[in-house]
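See the structures that follow.
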Structure 1
Amino acid sequence: MSEGRRSERVGELVLREISEMLVHDLKDPRLRGVTVTEVAMSDDLRHCRVFFSHLEGAAHAPAAIAGFRSASGFIRREIGRAVGLRYTPDFDFEFDSGPERAARISALLHEARPKQ
């Protein structure tokens, strides 16, 4: 079994756990409207990049990152309990502009379509 495959499985588990925390445990108002889109784990499972989108767009990303950083100790502790790894990974939180870009491209294509 390759290490890359294991990191993907652990990443999926971390994504589910953080998503559950956003719904049930994290009450920081800066994290309202945040959706975790992807988790990228390093091969040694010690570093984790969490990508998220925000309903309000990129303008609220810095506040959401501050909210995640504020809650990072809690998130790390809960992930450590849930996943049961030897080392709990360090987390970096990054805004994912992919969904915003996709919506913009879709709108442009819709406008460019000839009227029938």
Structure 2
Amino acid sequence: MISIDDLSKVEIRVGKILEVEKVPDTDKLLKLSVDLGEEIPRTIVSGVALYFPDPTTLINKKCMFVANLEPRKIRGIESNGMILAVSSEDGINFSLLSPDDSIPAGTKAK
């Protein structure tokens, strides 16, 4: 269990995926360029490639991201956030968490 104070530390924002590429020599990783309402798009590495045989289908998709996660190097790429998703225990069913399309990139979850 976490307190409401702990939860309030997590900054969740709407992000629009601008570019996507597979991370070389991996099956699971995608490198995303994401508009989180800031001057410069962020690079976010995510292990969702198995669910997107054609990663370009993610371009222009709005999803929810954790925006204040400490940067982390993944396969030599600095990742500056985390995309939010859910899947069934068996991994067959999978969904990215996404807002209504009318919500602009950078909007913070309340």
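Any read-out appearing in this document is the output of simple, stated calculations on the displayed coordinates, not a laboratory observation. Everything quoted here is computed from the prediction, not taken from an experiment. Cβ atoms are built from the backbone, for glycine too; each structure is taken alone.
Observations, loosely collected:
- Structure responsible for 17.1, with mean count of other Cβ atoms within 10 Å over residues 60-67 calculated and labels 1, 2 on offer: 1
- Each of 1, 2 could give Rg/Rh (Cα atoms, Kirkwood Rh), but the derived value 0.96 comes from 2.
- With helix-only ellipticity at 222 nm (-39500 (n - 2.57) for each DSSP H run of 4 or more, over all residues; to 500) derived as -16500, matching label from 1, 2: 1
- Each of 1, 2 could give distance in nm of label points 7 Å out along Cα→Cβ at positions 28 and 100, but the derived value 3.5 comes from 2.
- The greatest value of distance in nm of label points 7 Å out along Cα→Cβ at positions 20 and 36 among structures 1, 2 is that of 2.
- Comparing relative contact order in percent (Cα under 8 Å, 6 or more apart) across structures 1, 2, the highest figure is found for 2.
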